[in-house]
Structure P
Amino acid sequence: MALLRLKERAMEAYSVAQNPESFALLDKDLNGAFGNNWESQTFAVAGEHLGRGEMRGSEILIVCVEASDESNMAPVDAYVRAAKRLEMSVVLIAKDVSPSALHHLLQLGADDFVPYPMPENALANIFSRLREKQNEPEIKSQQSKKRRGIILPVYGAAGGVGASTFAVNLAWEMAIHTRKEDVRVALVDLDFQYGSVATLLDLPRRELVFELLTEPDRLEAETLGQAMISYKTNLAVLTSAPEVLPLDIVGTDFIQKMLNILQSKYDFIVIDLPKALTDWSADVLNACETYFAMLELDMRSAQNIMRYLRVLRSEELPGEKLQFVLNRAPGFADLSGKTRVGRFSESLGVELNIQLPDGGKQVTAAGDQGAPMADTSPKNPLRKEIRKIAVSTVDMALAANAAIAE
């Protein structure tokens, strides 16, 4: 029943520490300042909340650091950076921390700090000043920002053509390209049976996803957010469930509602689709901006794409949204391969808009390590090509939004 544990009140503050029990005296000050509207969390839990966009930007974040944390400051650094990217207020509580470590955290953007144990009224004075800042219109502008996310599905014409690898790396490249901006990216695995997004990013498959799919009437923004998991605080991910589920376990109403929720919370939503067509496949195609159809230079892909195009025409679906992506395309010097690509494209009657090079064994190695290629093999030619696609897609979308705003 964890799916039903919704927050009934808005939090005003979060106290975050590797070992919250080391800062027990802090509870009295926070109760006095915020009543019951604050929570104590570990860095791991708080980082997931940030990554899923559950913190609105108005909360005050109290980051507690002690001497034992200095041996591994990476979780603290990541959390402070993520919070400041969202323009949140960050207060450091330092317990026996060296001046160099404290200076480092302040350089990351923390608003103020207090030594622990704390001088009388020190926190109260800081909270009063931060609340005044939060009431200024320019601070509130981010909180009121309305999003209308762009949906980017990825469909594989056959097994093994690299659709999941493309989806995972495309989403991650978008996330790291926009990490310094107020842009949120989500990756959603809709292959309920054998989705591999969790494996490719080494993420756990949550029981909350199983509960959400088996009890679709409970789908709301809050429950969907609880089912998602953060990858390195920059990317929100909805993995497949721990159990194999039929693809028709949810209907079109569920998919449409989920897409609407995702669009209201994120700017870019990359979706890894199953190979099989379902009743809700058309809903994803109708809702998206661009639909990446992955294929290879082989007969399986050719025949499946031909049958897929016949379905689109018979159902009068918007086939013009399709961007055909040829994976493991011939190299620049492979003239015979280039000729094959031309004949392949002509016989199918489609334009192969994107041609991805063969990434070789490094692609398999990245998947085995559960990490995107940007982390394991940044100079890989396939990674570079996917990054170009991600950057151009994001930049064009942001430019279009800016033109509309003007």
Structure Q
Amino acid sequence: MYPERFSHLPEYAFPRLRALLDGHNFVGPQYNMTIGEPQHLYPLWIKDVLLDHLDGFNRYPANDGIEKLQTSIVDWFYQRFGVTLSSDKNILPVNGTREGLYNVSMALCPEELSDSQPFVLIPNPFYQVYMISALSVNSEPLFISTDAQSGHLPDYFGLKADILNKTSAAYICSPSNPQGAVATVDYLTALIELAEKYDFIIFADECYSEIYRYAPPPGLMQVSEKLGADPNRVVTFHSLSKRSNLPGLRSGFAASGEKNIKLMKQLKAYSGAPIPEPLQHVSASVWSDEEHVVKNRKIYEKKYKIADQIFNDFDGYFSPEAGFFLWINVCDGEKVALELWQNCGVRVLPGRYLSKDFNGQSPGDQFIRVAMVSEPEETKRGLSKIREFLHEKQV
């Protein structure tokens, strides 16, 4: 006896990738450009912070976060977005934003809406936790394809009223994974107005918000406050994984209105895994420091330029506005991913592994996702290998 809601799940992206590639060997330099795991140097001073608070491992950690962490988060949020949050009413530290993005549906989504199964709107391609979160609360994930025509953001505005009336929540990722597109103030304004009209909540994954080329991407709560919208209409998520090159710290937070956070805290008290206290001290120090973030962003700026130079004559290249992924149209992403590994020693992720299939096809089928997470020279070598291979296929 197993739950039917999980019976048709595809294998997760990275086990699928290993099944595709691991039976083939490549002799020579290898370049892993599959996973969004930043390889830049993290702030080395966190070692001292950790050592100073090791005795915290002798205590159960605070579920809602120690005061120092709460304060550092609300201070950072105000400096970044100009939004004043209450440390005890508007934020919840989470053990990595994947935990928050999953549990938010458990806390806030109804099992029924208008006597029927609710919809949860999800961009396609997407971060896979959105789908599992929806399925876990008896919602039907409704996948909205994104492409160049839609600005690589989901066009929820074109949905019919009978769909929107049965929608409990909508996920948005900006900057988007995998395309690196940024939702404008106008887009976010229209999305909030749509949510208010049809009474659904927006879950905003903003984990890549601090990696950008030109201007800081606007935040959903920033726009919501200016509109005077209900603060419980939106929940936004941030992380130290990308911002500060600390994916192993498993530290992020959710921010929302008081009602939402109260319900999320209640669920976390029963089922959540709080961040260990020494790591909360580290997190507080990292949120309070912006110098390392600025330096980190400059490294990504170099890599944007490298990618633009290498792929400037390739029609399938989309130059990202933000984030650290390239989303490249190669006609058959799975086939090219295998060939790149067999012939060049470069591992990339087929776009199909990030997309929902419909009738045997998905909006990611033609693409590969390339993670530019290594240092610039290593990234340049890997990207050059990819471009050389694609050039040979074109000849």
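Coordinate-derived values only; no laboratory data. Just so we're clear, the structure is a prediction, and the values are computed from it rather than from any experiment. Cβ atoms are built from the backbone, for glycine too; each structure is taken alone.
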When distance in nm of label points 7 Å out along Cα→Cβ at positions 15 and 263 is calculated for structures P, Q, the one with the largest value is P
If FRET efficiency 1/(1 + (r/R0)^6) of positions 159 and 311 (r between Cβ atoms, R0 = 41 Å, to 0.05) is calculated for P, Q, the one returning 1.00 is structure P
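Given 6.4 as the derived value for distance in nm of label points 7 Å out along Cα→Cβ at positions 39 and 335, which of the supplied structures P, Q does it correspond to?
Working: P: 6.4; Q: 2.9.
Source structure: P.
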Candidates P, Q; Cα extents along the principal axes in Å, for residues 127-206 alone computed = 57, 25, 21; producing structure is P
Working back from 19.8 (mean count of other Cβ atoms within 10 Å over residues 31-38, computed), options P, Q, answer is structure Q
If you rank structures P, Q by Kirkwood radius over Cα pairs in Å, the highest one is P
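P, Q: which one has relative contact order in percent (Cα under 8 Å, 6 or more apart), as calculated, at 17?
P
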If you rank structures P, Q by FRET efficiency 1/(1 + (r/R0)^6) of positions 87 and 175 (r between Cβ atoms, R0 = 25 Å, to 0.05), the highest one is P
